[in-house]
1. Which one of 1, 2 has P(r) over Cα pairs in 10 Å bins from 0, in percent, as calculated from the coordinates, equal to 9, 14, 16, 16, 14, 13, 12, 5, 1, 0?
2. Suppose you compute relative contact order in percent (Cα under 8 Å, 6 or more apart) for every structure in 1, 2: which one lands on 29?
3. Could you tell me which structure in 1, 2 was used to calculate mean count of other Cβ atoms within 10 Å over residues 105-112 as 13.1?
4. Computing mean count of other Cβ atoms within 10 Å over residues 17-24 for each of 1, 2, which one ends up highest?
5. Could you figure out which one of 1, 2 the value 1.8 for distance in nm of label points 7 Å out along Cα→Cβ at positions 25 and 89 was computed from?
6. Distance in nm of label points 7 Å out along Cα→Cβ at positions 73 and 113 computed as 4.6: which structure among 1, 2?
7. Of the structures labelled 1, 2, which one yields 47, 39, 20 when Cα extents along the principal axes in Å, for residues 9-64 alone is computed from its coordinates?
8. I have -28000 for helix-only ellipticity at 222 nm (-39500 (n - 2.57) for each DSSP H run of 4 or more, over all residues; to 500), calculated from one of the structures 1, 2. Which structure is it?
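Laboratory data are not the source of any read-out in this text; all were calculated from the coordinates shown. Note that the coordinates shown come from a computational prediction; the quantities given were computed from them, not determined experimentally. Cβ atoms are built from the backbone, for glycine too; each structure is taken alone.
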Structure 1
Amino acid sequence: MYLQPAFVSTGRNERIEVIRDMALEVTPPVGDMESFEWDQQLRLVSDPDTGGLRYEYVADAVPLLVSPREASAPLSLFDAPDGWFFQPGEYTFSLLADRVVTGQPLTGEFSLTITAENVAFLDQPGPERFLTFPID
């Protein structure tokens, strides 16, 4: 799963925060919560062969620096456990970002509904199939 969290320092100091690691907890409509591991940072690039977009590797999942003058919004790949697949239904996602300086993780939660048509699209053969979902 690709997710682009945005980390912004709102403090009134010059302290730099470090996001050490992230995990995405996914609660499916039926079954137990699973943890997706943060694996890579990516970027979107134009594919001249298809005219569409594709993802390109930028970096491993390395600590992120966030300061009052510089936010961080990495396009991140979260890997599901082996053998885990999306099914139709409503999912709850919780992003957990481990911070070094304060020790308290940042958390954010959102939900979205994946339809049978979404699953059928993702199951089609071919590279880099993705859907976009707006989240608040």
Structure 2
Amino acid sequence: MTSQKDSGFPILKLIVEILSIPYNLLAGFVVGAMVPVAAIAAIVAGVRLITGKMPFLDLVEDEGEGERHLAVALLPPERAEELFTEQRKQIGDEISRLKSEIQAIVQEARLDAQETTLESADEALKEVEEAVEG
């Protein structure tokens, strides 16, 4: 004879397993996004604690080769804050420029779609008129 513990509630078990899928997905996403950020923050805090300066990523341009690359510089906290503010403004300007370009492209695509729709409607109307006349 089987006991009640062995049989359990198979429907309840199935529901719990199905509901655990989105929970595990969300937990994995949060852990996957937060762990790298926490590691970078720990490295920055460690460098600041040891040297008293802030590590700062700076975009360096080679004038001879015309290439750009990132370089890490140790700066006093005040200078790092100033550079961060400048870079945030530059990035904000570039994002607003890209946003306006994307909006122009979307507007142009809408106009093209409207023109195409009008042309196909005109062609269909002409075909209907020819069919009625003929």
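1. The read-out comes from structure 2.
2. On the way: 1: 29; 2: 11.
The read-out comes from structure 1.
3. Details: 1: 13.1; 2: 10.0.
It was calculated from structure 1.
4. Numbers: 1: 18.0; 2: 9.5.
Going through 1, 2 one by one, mean count of other Cβ atoms within 10 Å over residues 17-24 peaks for structure 1.
5. 1
6. Numbers: 1: 2.8; 2: 4.6.
It was calculated from structure 2.
7. Numbers: 1: 47, 39, 20; 2: 69, 33, 8.
The value was obtained from structure 1.
8. Details: 1: -1500; 2: -28000.
Checking each candidate, the match is 2.
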